[in-house]
Structure formats: C-alpha cells, structure tokens
Structure I
Amino acid sequence: MFGNEGERYTGNPSNKMVQRIDQTQEAYGALVEAEYPLLGGTLLAGWWYQSLESTPPPKMTKMFAIKPNGSLEYKSIAMLNDIDQRVSSSPYLSYDVAFDQTHLYAGMQVDASDEAVVLPSLIVERYLSSALILGGGYSRNFANPWQGPLWSVYNSNTAKFTAAGISLQDLWDELKLETSDNVELFVRYADDTVGAKVGLFYGAYDHKQVTVYDPALELSYYKSNASATSMGAEAELNLILSKALGMFASGYYNRFAFDEDILLSSDRYLASKGKQIPDVARVGAKVGLTFKAQGWRLSPMLRYVGERFGDAENKETVHPYAVVDLTGAYVIDPQHAEVTLAVQNLANQKYVGVVANSLDDTRPGSTNYYQGAPFSVVASLNLHY
C-alpha cells in the first residue's frame with residue numbers, strides 16, 4: 001500500500017483569485033500466482049488486483065482571494081467531486097509447452113476495471129532446423145484513455161460546458177478503453193555469425209482516443225471515437241564479420257492510418273480516412289558497425305526516420321531526417337567497471353524530433369513541433385559489485 005497527498009495552486013491575474021487543488025491518492029493491491037506441470041508443459045494461473053484513488057479530477061478545489069498583504073482569503077468551493085476507486089481485477093491463465101520441434105504459448109487475461117475486456121494471446125514457433133524458426137502470434141491489448149487533459153479542459157472552461165448542458169460526468173461516461181488486436185508472422189535465423197529476422201504485422205485499433213473540436217463550444221476535448229489500422233513489415237540483421245568487427249541493421253514499413261473520417265460535431269467530419277496517424281513515419285531504418293579491440297568498443301550508427309505528418313488530414317508535412325550517433329566504451333575491469341561516452345547527432349543536424357498534436361485538430365497553432373536532440377555528449381561510469 002502506498003499513498004501521497006498535497007496541494008497545487010494556480011493563480012488568475014485577471015480576477016486576483018487563486019485556485020487550490022487538494023490532491024490525495026492511495027493505492028493498494030495484491031498478486032497471487034501458482035504454477036503446475038501439465039502434459040509436459042507449465043500451466044500458470046494468477047490474479048492481479050489494484051485499487052487506486054486517483055486524480056484527475058481532484059475531489060475538491062477551493063477559491064481564494066489575494067489580499068493586499070499577499071495572503072489568501074477563502075471564498076468558496078469551486079468544485080466538489082465524488083470519485084469512485086479505480087479498481088483493476090485481472091485473473092489470468094497461460095500454458096507453455098514444447099513438443100516435436102514446436103513451441104506453443106497460449107494465454108488469457110481478463111481485465112475488469114471500468115469495463116471488462118478479455119485479452120487472449122497465442123504464440124507458435126516451429127523449429128525448421130537448429131538455426132531456422134518460423135513463427136507467428138496474436139495478442140489483444142488495451143490502454144486506458146487519458147483523463148488528465150479532459151479534466152483540465154473542463155476545469156478551465158466549466159462555464160461553457162455548463163451552458164451547453166454538458167457535465168464532467170457526461171464526458172467521463174464517454175471514455176472507453178482503447179483496444180487493439182495484433183497479429184505477427186515471422187521467420188528468424190541465427191547461427192554463430194548471422195542473426196536475421198523478417199516479419200509482417202497487422203493491428204486493428206478500436207476506441208482510439210482523439211480530441212474533437214466542437215464549434216459550438218469553440219473547444220477541443222477528448223473522446224474515444226476513432227478507429228485505425230496498422231500494417232507493415234520489419235527486418236533485422238546482425239552480422240559478426242570478424243572477432244573485432246560486427247554489423248547491425250534494421251528497417252520497417254508501417255502504414256498506420258485512420259479507418260474512417262473523424263466525427264468532430266453532429267454535422268461535421270474531418271477528412272481523415274486513409275490518412276497516416278500524425279507523428280508516425282511509414283518508413284524508418286538504422287545501420288551501424290561495432291568495433292572491439294583490447295577492451296575498447298566503438299559503435300557508429302546512422303538513424304533514418306521518413307516523412308511524417310503533423311495533422312490527421314496530412315496537410316502539414318514533416319520532412320525526413322538522418323542523424324549519426326557514436327558510442328564508445330572501455331572496459332576497465334571485466335567484472336566491475338566500464339566507462340562509456342555517447343555522442344548524439346554527431347553532425348548537429350537540425351530536425352523535428354517530436355510532433356505533439358491532438359490527432360484531429362487542424363486549427364492554426366494546434367500542432368507543436370519540437371526540435372530533435374542537438375549535438376550532445378554524455379559520459380558515464382558503470383560500477384558492478
């Protein structure tokens with residue numbers, strides 16, 4: 001069990017008022033797990049439980065006036081919320097077995113939080129030889145929707161929402177778990193000098209959280225009303241060219257696009273169908289070398305990220321970029337000490353590192369572009385005892 005509590009103050013210079021948010025959070029949980037040998041494999045059963053009193057939204061916010069001497073004078077309660085515990089109860093069961101050059105893993109988890117979701121998974125690997133494996137898998141995953149930004153928008157624009165007859169509970173009730181169904185097929189080869197993997201993947205995402213712009217409120221806020229599909233391929237290669245020299249490379253293609261136009265209001269849609277998800281490049285790659293000699297290790301690497309977009313209609317293009325990194329290390333003591341030096345962006349290339357967008361908001365200024373890491377050097381000493 002753990003917990004924390006505190007206060008956060010935000011001021012409004014225009015009305016000389018200060019809002020105090022009282023924050024209290026407690027959590028406790030348990031994990032129970034048991035294994036049983038069955039038919040040459042291992043049966044695993046378990047249960048994970050957690051109860052979390054969380055913010056946002058806070059249970060209470062209070063308003064204070066700023067007195068001439070700088071002290072605060074209590075005025076009123078700005079918001080009072082009755083918040084249920086966020087409870088997660090997840091029983092799970094899995095079976096792991098190897099037979100006749102085949103490895104099989106099957107699992108099932110049920111996550112019962114605000115809404116129950118069943119999460120099956122399956123992995124099958126077939127050894128065609130001691131070095132060659134053909135495999136595939138399926139899994140269902142989920143993600144909790146972001147609640148903090150939704151609370152912040154409502155808290156900053158309570159009057160507009162109230163005038164439109166929209167309560168915070170109305171917005172909360174519309175939030176849904178984002179779920180994804182993922183499939184992968186792959187071939188993997190590994191021997192003393194070569195390691196390689198080629199794979200195909202597919203993912204279907206439902207209730208993907210996006211922000212909708214409501215012209216009546218002149219506001220954007222989160223809703224769980226989008227779907228998207230990801231499909232593509234990826235490849236990895238590792239080569240040992242000699243005792244002193246190795247090479248590695250990887251690349252991917254990922255078409256991750258919206259399935260339908262996004263509903264922004266009751267009578268308006270955003271033309272997002274078939275458009276790439278913002279800040280997700282369709283292509284990317286990296287390639288590098290590793291030199292080893294007498295305790296020294298030197299590894300230059302080239303990273304490439306292809307064209308991206310800053311909005312869901314793909315009108316704002318983010319140019320591709322390539323940067324070179326360099327990592328060096330010296331082993332002082334094989335058992336206890338190593339010093340490393342990492343140089344990022346060796347040529348000090350200017351590029352957009354992160355695109356921050358609410359996924360569907362195309363109004364001017366709604367997308368923020370953050371510069372990627374400039375030339376930087378980090379030295380570290382690792383000690384093991």
Structure II
Amino acid sequence: MPQYHYQATNSLGEHVTGTIEAANHDDVVANLQEQGLAVVRIEEQSETQPADANDRVDTPTRLTEKDYLQVASRVADITHSGLPLSSGLRAMAEEMTSKRTQRVLLAVSQRLEAGDSLEQALNRYGKGIPQHLAAMIRAGAQSGNLGVMLAEYLTFARRNQDLRRRIIVSLTYPALLICATFLVTLLFLVMIVPSFGDIFEGFGMELPFVTFAVLTIADFVISYGWIAAVGFVAVVFSIWIGIGLLGGPALRRRLVNAIPLIGPIFHYAAQSRFCQILAMLVENGVPLPESVRLAGAGTGDPNLREGGRQVSGYIEHGEPLSEAATNLPNFSSAVVSLFRWEKQRNAFVEVLRASAELFAARTNIQTNSIAVIIEPIVLVTVAVICGGLVFSMFMPLIQLLNDLA
C-alpha cells in the first residue's frame with residue numbers, strides 16, 4: 001500500500017508531520033480529519049524514497065555565520081509569538097531557502113520533541129554555532145528571557161556584519177590600487193624599459209643617473225626577479241612562523257594591531273565585540289569565568305581569545321577580574337578599567353554596553369580616516385612612481401633630439 005507524507009495542524013494550532021499508509025489521496029485526507037487534523041500538504045512517497053524524508057535525523061551540519069543567524073532569528077520570532085518551539089521550527093523550516101538551514105531546523109525540532117533542550121539540539125545538529133551563542137541560549141531558556149536575549153544578539157551580530165563589511169570595503173580600494181601599481185611597474189620594467197635600453201646603447205649615450213638606475217633595476221628584475229620574490233616570501237613566511245612559535249597567534253595579532261592606521265581598526269572592532277558579548281552573557285546569568293572565556297572566543301581575535309582563557313583561569317582561582325587582567329598584554333588599559341565594575345552587575349553590564357558603542361564608533365572613525373589619509377597617499381605614490389619611470393626613459397630621448405637638432 002502506498003505511503004504518504006503529510007503536514008497538518010491540530011486543534012491547538014501545532015504543526016504536525018508524519019507518514020501514513022492509505023489506498024489513495026482521499027483516504028489520507030479522511031483518515032487525518034478523523035484524527036482532528038487540518039491537512040496542509042500531502043505527498044506520496046516513492047518506493048525508493050525514505051519514508052518521512054523531511055523528518056529524518058541528519059548528521060551534524062556545518063553552519064555559516066549567515067545560517068546560524070537565521071536559526072537564531074527564527075527561534076527569537078517563535079519565542080516572541082508564544083508558539084511551541086518544536087512545531088514553530090518545523091513550520092518555519094518550510095519557508096527557508098537554504099537547504100542546509102532547513103535540515104538543521106527540522107532536525108532540531110525533532111530533538112526537541114524527543115525531550116532534548118534547545119542547547120543540546122543545536123549543539124548536536126548545528127556545528128558552527130558559536131559557543132557564546134549556545135551559552136546565551138542556555139541562560140535565556142533558564143531565565144525565560146530567550147526571545148529578548150536573541151533579539152539583542154541579532155542586533156549586535158547584524159551591526160557587527162555591517163561594520164566588517166565597511167572595513168573590507170574601505171581597505172579593498174587602496175589594496176587593489178597598490179596591486180595594480182605593482183603589476184604596471186613590473187610590466188614596464190620587464191617589457192618596455194629593455195627596449196629603451198637597446199636604443200640608448202645603440203646611440204652610445206651617456207645616461208642620467210635616474211635612467212641608469214631604472215635600467216639597472218630592470219636588468220635585475222629580469223635576471224633575478226623570481227629568485228628575489230621567492231626569497232622575500234620565504235623570509236616573510238619564516239618570520240611569521242617564528243613569531244607564531246614564540247608567542248602564538250596572540251602575539252601575531254598584537255603586531256597586526258600595531259600597524260599604523262590599519263591596525264587600530266581591527267583592535268577597536270575586536271574590543272567592541274568583546275564588550276558586547278560579555279555584557280549579554282553577564283546579564284543573562286552566565287558565570288563570570290565562563291563569560292570572559294566565551295566573550296574572548298566570540299570576538300574571533302586570537303589575542304582576546306588567549307586573554308579571556310587566561311583571565312578565566314585566574315578568576316576560577318579566586319583572583320578579581322581587574323587584577324587578573326592588569327598584567328596581561330592581551331587587554332588594553334581601557335578594557336581593564338571596565339573590569340573594576342565587576343562587583344556591581346547591573347552597572348557592569350551598562351558600562352560594557354556603553355564601551356562597546358564607543359569602540360564601534362572609534363572603529364568607524366578609523367575606517368573613515370583610511371579614505372581621508374591612505375587613499376591620497378596611495379594615489380600620490382602611484383603618480384610619482386609611474387611619472388618617475390616615464391620621465392627617466394624620456395630624459396635621454398629629449399637630450400638625443402637636442403643633439404640631433
């Protein structure tokens with residue numbers, strides 16, 4: 001007898017799915033109506049298709065940031081609406097365009113119906129969900145404040161995405177301009193300068209110093225360019241690996257943060273994320289050692305991740321947060337000063353939120369300064385390099401024309 005997969009709603013408005021054997025479509029509808037269900041959709045299962053394919057338990061799925069934000073958004077919407085979470089997730093899964101997110105929502109709904117907590121279900125089927133978000137979900141579920149907490153997290157995450165996008169856009173144009181200048185200069189030295197060199201040599205001309213220097217550089221690039229490039233990359237790579245062996249990724253990030261103009265952008269953005277995540281965790285009752293550790297990991301900054309891990313250990317051994325962070329190079333003095341409010345929970349949360357806004361504003365200012373400072377510098381440098389190369393080649397030609405005249 002054929003099997004049919006159905007979706008329906010019961011008298012409480014809950015979404016119900018399953019499979020049923022029946023002779024035909026009409027028998028399925030009649031059978032479901034006898035059970036008090038309102039039919040939404042019925043599909044006949046082929047013999048080779050697993051029964052209840054949409055409800056099968058999937059293996060863990062690696063979620064992208066966009067995916068887990070969609071999951072968090074759906075959970076927040078369902079919590080605010082007061083609908084049962086398991087049936088709400090099933091209904092919303094049907095609206096998802098991402099098949100990966102749809103599978104996770106259906107699998108999580110199944111585990112909730114089997115008695116798992118939301119955190120357990122997400123950890124089981126949503127690989128890639130950040131630890132700090134899982135902790136917030138656990139704390140929000142325990143406090144009954146899950147919807148509000150997720151709404152705040154989504155606001156933070158979307159603002160963070162927008163800030164990251166602005167940083168990428170602001171750095172892309174100067175980077176492309178530098179790369180284009182390098183390629184044009186390389187082509188000029190390899191393909192054009194040698195032709196001018198042959199002309200000058202044919203006339204036996206005495207060359208100006210600038211022209212002679214450019215011809216020498218072109219000869220070096222043509223003869224030893226690949227060797228020099230490989231050697232340069234090898235030296236930089238060795239230094240980078242050596243720094244990693246000595247101080248780990250945290251030291252590397254601190255060196256990146258020290259780069260003028262560009263470094264402070266990443267530094268302030270990471271501090272803003274750290275303060276905002278820590279504020280949400282502390283407000284929702286997550287223990288302070290765990291909050292600091294998860295906040296550091298949630299920034300994606302190796303320096304703050306290492307600092308959060310170390311400070312968490314010190315706090316667990318009874319040391320105050322402000323004292324534990326004072327002697328560590330991972331936290332700036334501005335962040336350490338915030339830790340002095342740790343004993344006053346409400347004030348601590350408000351100070352962290354205000355500081356997160358301040359660091360985000362400083363990130364925006366530093367990002368905007370790139371357009372004001374770096375782009376003109378790059379453009380002037382490009383003009384000087386290109387103009388200097390052209391001028392160095394035409395100086396002897398002008399002299400030659402004067403001599404012939």
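Values quoted throughout were computed directly from the atomic coordinates according to the rules given, and no laboratory measurement underlies them. Computed from a prediction, not measured in an experiment: that's the story for all the values here. Cβ atoms are built from the backbone, for glycine too; each structure is taken alone.
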Starting from the value -24000: which structure in I, II was helix-only ellipticity at 222 nm (-39500 (n - 2.57) for each DSSP H run of 4 or more, over all residues; to 500) calculated from?
II
For structures I, II, calculate FRET efficiency 1/(1 + (r/R0)^6) of positions 218 and 314 (r between Cβ atoms, R0 = 35 Å, to 0.05) and state which one comes out highest.
I
With log10 I(q)/I(0) by the Debye sum over Cα atoms at q = 0.07 Å⁻¹ coming out at -0.50, pick the structure among I, II it was computed from.
I
For distance in nm of label points 7 Å out along Cα→Cβ at positions 26 and 346, which structure out of I, II has the highest calculated value?
II
For relative contact order in percent (Cα under 8 Å, 6 or more apart) computed as 7, the structure of I, II it came from:
I
